[in-house]
Every structure is written in C-alpha cells, then in structure tokens.
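Asks: So, here's a batch of structures to check.
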Structure P
Amino acid sequence: MTPAPVTVRVPAKVNVQLVVGGLRPDGFHDLANVFLAVGLHDEVTATPADRLRITASGPDAHQVPLDETNLAARAALALAARHGIEPRVHLHISKDIPVAGGMAGGSADGAAALVACDALWGTGATRAELLAICAELGSDVPFSLVGGAALGRGRGERLEPVEVTGTFHWVFAVADGGLSTPEVYRECDRLREASGGGHTAADLPEPQPTPALLEALRTGDAAALACALANDLQAAAVSLRPSLADTLRAGTEGGALAALVSGSGPTCAFLAKDPEAAESVAEALLSSGTCRKVRVTSGPVPGATVFPDGSPDRTLP
C-alpha cells in the first residue's frame, strides 16, 4: 500500500541575541545565538514519487530553489543515504516565512523535510540522529526542528534549552531583496578590523549570552527583554543596506519597545508590549514606506510538527 502524504509545519525564528565571536581559522565564527521560534510557518508535504522532486507555492515562492541546493532536498538525500534507500519523494513547500529574510525559512524547510521523510519512509530515526543531520545541513536547522527557545553555541547548531514564560509579541518588517549571510559576516569582520579592535578568534572573547536577556525570557518581562535585545551583525547589515536604519527608526517611533535586524537581515524585528501595540507598530511601519510588507505574530511556538492526520486538506501542484 502506498504511504499517505505527510505534512510537517515548521516555524520561523528571531534571534533575540546574537553574539558573534571572532573569525576562526576554518572561516566560521563561534556564536552565542539565543533563538525564539515565532508563529510564521512553512509547511512541507512529502508524497511518494518515482524520484526526488521539489515544488513550492506561496509568497515569494519564485525565489525558492527547486533543485538539490534546496535544504529540503538535501535533508531528504541525507536521510535516504543514512538508511540505504532511494530518495523517491515529492516535497512540496508551502511558503509563508519570508524568503532570504534572516528568519531561517530555508533552514525550517530542511528540518520539516527531514521529519516528513522520516515519517513517510518509516526510517525510525531517533531525535539525536535527526539533530545530527540537521547540524550537517546548516547552523540554524537544528533549532527549526526543536523550536521554543534555545541557546545555540558553536556555529549555532549546538543547542541548550532556554526557559521562557509567557508570550512575546513581534512585528516583522520585510524588505525588498535579500542579504547574503556570508557577505554580512565579512562586513562584520571588516567593521571590527576598521575599529581597531581586531576581528579574529584570538582578538575577541568567547561569545556568551547576557544574564539579563536570559532572565527576561525566564520571567516573561517584555520591557526587560527590550533592553537586552542585541545583534552583533546589525551594524554590518545596516552598512550593506543603509535603508534598514530608516525601517528600524520607523518601528521604534511607531511604539515598539525595541527594534533589531533579524539575524543577518534584511528583515527587521520589533518587540511590542501586547497584541494591540503590535498592530499599531505594524500600521506605522506600513505607512512609513520603509518596508515591503509587515507580519504580526508572537512566540515562542513549537518546532517542526507533523499534522495529526498527515496532511491538511488542500491540493498540491
């Protein structure tokens, strides 16, 4: 009997604190990356097929690669190789997470595809095995699997749980086009070198999250979290895309408790006091003309989750 399709829902993330260490000899940077999963989701549906095939729908789906460079395809190939099976699967990605926006949309799709293929093929992979494959795929992929809130160390792939109380309300301002993550890191290194402080791992201390930020998450204190939000890549992102400064200013003037570039950008994240304040911030951003669109949501939310009945009622292309 042909297995039924499996659909997995997976969230976007915001980095509430991203501390970037110096450049390592291998070209990477050690991170202290505090992730929070938020309620913007992609869905990946795995259906039996005669070969690996990727399709996509939804906002900005035309920007999603449909070949083996897609993390969803790479996840399917990695799981199949580990279990000695052919990756005969059609993976359909229903996009709602902004593409190339610093919110880990591609990483989310990789995690969702991995979970969906595991369920479809009945490989019985352990959570540890799934997390190991996620870490091989990319720095943000393990968190997309886990969700909630976590501290990522190393390149961000080694996760430690972070306690969170309550719900935090967010507005995301989506910019036109993307920013290259490697280019943002290179610009961060350049700015550090230009400042005279050095930019290598030998020059800078090991990155650590601030106790104040972790305490704000633990207690659910939005005002305290606003004071502790930080992103070491923000200056580099703004240097490469100066218009982001206008977006950040528009959101704070519109009533946000705090604003920061999400990850490597160019999406900007705004923390709001409550749902009503979030709507006001969103209206201010839209009327400012400094972004392409806005999204209002909250977090934390769970990580990659299989739909209870396998797949929602909809037609795939």
Structure Q
Amino acid sequence: MTISLLGSEITVHGEFDLAAAARFLTGFAPAGRPEAEPGALRVAFPLDGEWTPVGAVLRQRSPGEVAVEVHGPPAQADAVLAQVRRMCSLDVDGAGFEEVGARDPVVSLAQGMHPGLRPVLFASPYEAACWAVLSHRIWMTQAVRLRRRLAERHGTEVDVGGTVLTTFPAPAVLAKLEYLPGLSGPKMQRLRAIAEAAADGLLDAATLRAMPADEALKQLQLLPGIGRFSAELILIRGAGHPDVFPRAETRLHEIMRDAYHLPEAGVEELTEIAEAWAPFRSWVSFLFRVEGEARMRESR
C-alpha cells in the first residue's frame, strides 16, 4: 500500500536516544526495521482507533529534535505523529528523569548503562493486548514468530520511504480469523475477543491513561485471558502510562532483588522502593528489565 508523505518534527524534552530505541525494536520485525537505514527507525502500524495502515520514518537530527516522515493520509498526519510520539515515550516530558537517578544510585547505574533509552511501546494497547495473549506461557522466540506470522499473513504492506513493512492485522481482520498455524484454539478465541474490544473502543490509549491506574487495570482484567500481569503490560507498554510499578512482573522483581542486594524482599518492599522512582516508575522498571535481559544474554 502506497500512501502520501508528510514531514514533521518532535521536540524532545529530556534525554532520548533514537538509536537505542531502534536496537530494542530489532526483535519485533517486520513491523519495525531499524537496520534499513543507519540512524533511522521505520515503523508501520494500524492507526489507533481508525485502524488505517500507516507508517513513519524517524531520524534524530539533534538531541532535542526527532524528524518524522509520516506515510499516511494527510488528514490523519497529526494522529500518526501522536501515535509515534507515544510509541517512543516522547509524549512525556523526561526532563526530570535524571533526578530519579540522583535520588537512587541503583537507578543512576541503570541510566548510565542505557543512556537516552526510554520505554519503547507497542503501537497501541490493542497490539499490546494481542502480544499478552500470544506470549502467554510460551518462549519469547515462539511468540515473536507467531506475531510475525500474523502480520505477514493478515497484515497490510506499507511502503515506508522505499522499504515495505507489514502492519499488525487491524481488529476487523483479527476478529474474523479462525485459524493460525501454531496458535491454540483458546488463544485464537481470546485474540478475537481482544479485537472486538478494540473495535468497540475499549482499548483506547488516551482513555486508559486518563483513568486512575488501579481502575484502568481492573477494567483491562475484564477482557478474556487478561490477568494482572497482562493488564500491567497493556497499560504500561500499550497505553504508555509512565508511572506504574508492575506488581505482577516476577522477573522484574528478581532483577530488583539482585540490584538492591535484597534476596528476601517481597512485592510490598519492592513497591515501596519504587515509590522513590515516581513519576517515572514505568520507565525505571523498563530500564531494569532491559539491563536484566542483557546480563542474561551475556551469561549464556
């Protein structure tokens, strides 16, 4: 699908490194392809709420500015830009993020290991919810393959500055899907339910962000197959809430126990530690997770 091109810019408040975001996204091709052009990040996705297949090319011209090529209908350019801003956590003023490290030397160390890395989000809460279903109780590599298979078979190709990328299927497509090789029947049913909820506007990012976090989490857990862990994923990595501590993410808790030398710390104690990270509890959690996964890869 070929659509028109428009240019725009995002002003960055606080430290941000687009190259770091691109490296993080590498494992989620074909929807994101950082290697197509050094220094650029290409993404394609269904526009949140409208579900039009669109794309964008991001280039960081200076520490305080990211240039964006929008590939989509002119009338939806602002919406595409807003979604890209959210996907890269550029819709949040990060100027105060370094202050969290000044209060907590463990956080400061993580920030130093990954300078300029902000949470890299799914294109929408809908895609985050689908990932939660796909990845439940299987290896990450298996889930990535399933996601890729869904996109390649049922997504839409978008020419993003000379590179063809494939979007994740829109809700209307996924709601009618009966079968995908490698996906169990119960998971297929849950995916269809997620697609129907997205089509009905129940996974709107702005609405979820505007709600008190506990209320949003309770609402998300009404969806089939979505427990506390998945609800936190959708709110944090889908809607982009910057200040939620994941109480159900046991892997993060293990990383924190190791980082703070508190092998017996329970969830309540870890939650109390995370109070000092406000208003960036989601961001710090993301950094710890990335650092923990990097150490795991090095130890193999």
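What follows draws every value from the coordinates through simple rules; no lab data is involved. Worth saying up front: this structure is predicted, and the values here are computed from it rather than measured. Cβ atoms are built from the backbone, for glycine too; each structure is taken alone.
Asks: A value of -13500 was computed for helix-only ellipticity at 222 nm (-39500 (n - 2.57) for each DSSP H run of 4 or more, over all residues; to 500); which of P, Q is the source structure?
Replies: Q
Asks: Out of P, Q, choose the structure whose coordinates give Cα extents along the principal axes in Å, for residues 168-255 alone equal to 36, 34, 19 when calculated. Could the numbers behind the result be given before it?
Replies: On the way: P: 36, 34, 19; Q: 36, 30, 21.
This figure was derived from P.
Asks: Of the structures labelled P, Q, one was used to calculate Rg and Dmax of the Cα atoms in Å, for residues 136-183 alone, giving 13.6, 36. Name it. Don't skip to the end; give the middle numbers.
Replies: On the way: P: 13.6, 36; Q: 12.1, 37.
The correct label is P.
Asks: Further question: Between P, Q, which one scores greatest on distance in nm of label points 7 Å out along Cα→Cβ at positions 72 and 152?
Replies: Details: P: 2.0; Q: 2.6.
Across P, Q, distance in nm of label points 7 Å out along Cα→Cβ at positions 72 and 152 peaks for Q.
Asks: Of the structures P, Q, report the one carrying the highest value of relative contact order in percent (Cα under 8 Å, 6 or more apart).
Replies: That would be structure P.
Asks: Among the shown structures P, Q, from which was the value 21.0 of mean count of other Cβ atoms within 10 Å over residues 192-199 calculated?
Replies: The correct label is Q.
Asks: Any idea which of P, Q comes out highest on mean count of other Cβ atoms within 10 Å over residues 80-87? Walk me through the intermediate numbers first.
Replies: Working: P: 13.4; Q: 22.1.
Once mean count of other Cβ atoms within 10 Å over residues 80-87 is worked out for each structure, Q has the highest.
Asks: Can you say which of P, Q returns 3.1 when distance in nm of label points 7 Å out along Cα→Cβ at positions 24 and 64 is computed? Can you show the working numbers first?
Replies: Numbers: P: 3.1; Q: 2.4.
The read-out was computed on structure P.
Asks: Taking 23.5 as the value of mean count of other Cβ atoms within 10 Å over residues 144-151 derived from one of the structures shown (P, Q), identify that structure.
Replies: Structure P accounts for this read-out.
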